[in-house]
Structure 1
């Protein structure tokens, strides 16, 4: 029998909400009403900037989940794809530019299309540690070819190791089920 997730799978969200509300109360109590409202309006400004990007990412998830051929994604990135699936996910993560408002919804889309948790982790770790866009635009000009190249080469195994670790030690997290 399948184990029920605590809090209906919303535990991490509830945790972050608890921290945010607690910090708001601490701000209000220790810094006063004016500081609380100043912080609140700064947050509203950030929301105005990020909401359109995040909504586009969510649209991307919806369309890709429907359009991606589930069998092909599962074959290429699913639990049975082996090391090759992790390498494909890591390569895609390293090549794709964009911020978290694109990459995280895209990760959800590939998970819902049949990729396992190991491939999803390899994808995100590669995006964050091996991103070619960041390497070429930021790191090489500021750090130089040798330093940036060495940092990048040393990071190459990280997505693969992370994906293997997830597949080994978190087998129950192997798939993300599409909502009914």
Structure 2
């Protein structure tokens, strides 16, 4: 057996890390900044997302947008709706799909049942917080959330400004 073939086998045995298939841990590809402002986040979890090849490339290049997206349960499965993933510039037109299509979320069946049960509760929404890399795989961080009213948002802003003012006065006197 040649040396080159032996080295290749050793790399394969070491796993994905040796082949350079790991992404930077926790590298954020897209973020939904308004989710934390507009909702009270109750329960967070991570799910895989079913993407095509060009969509993966586009996500890695920063082409994903989570604005106005949400999760929905249909026929015992969860889908991410209104998540815009821009078409990948270097892929053939035939492989490009609808950039706003509903994408299936990959979770264990018991997790899907638990989340679907909580979604049937009035007032709860499935909100995507961010799309990130974990071990070379693209994942979505989701949260079960309850919408905030205008009054709640204003009160949060007032509280934040008051805390900032207290810190400023303490820094001046110190």
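Here helix-only ellipticity at 222 nm (-39500 (n - 2.57) for each DSSP H run of 4 or more, over all residues; to 500) was derived from just one of the structures 1, 2, and that gives -10500; the source is 2.
Structures compared: 1, 2; top value of relative contact order in percent (Cα under 8 Å, 6 or more apart), i.e. the largest, recorded for 2. Given a value of 1.9 for distance in nm of label points 7 Å out along Cα→Cβ at positions 38 and 102, calculated from one of 1, 2, which structure does it belong to? Source structure for this number: 2. Ranked by distance in nm of label points 7 Å out along Cα→Cβ at positions 126 and 142, structures 1, 2 are led by 1, which has the greatest value.
Just so you know, all these numbers are worked out from the coordinates, no wet-lab data involved. Please read these numbers as outputs of a predicted model, since none were measured by experiment. Cβ atoms are built from the backbone, for glycine too; each structure is taken alone.
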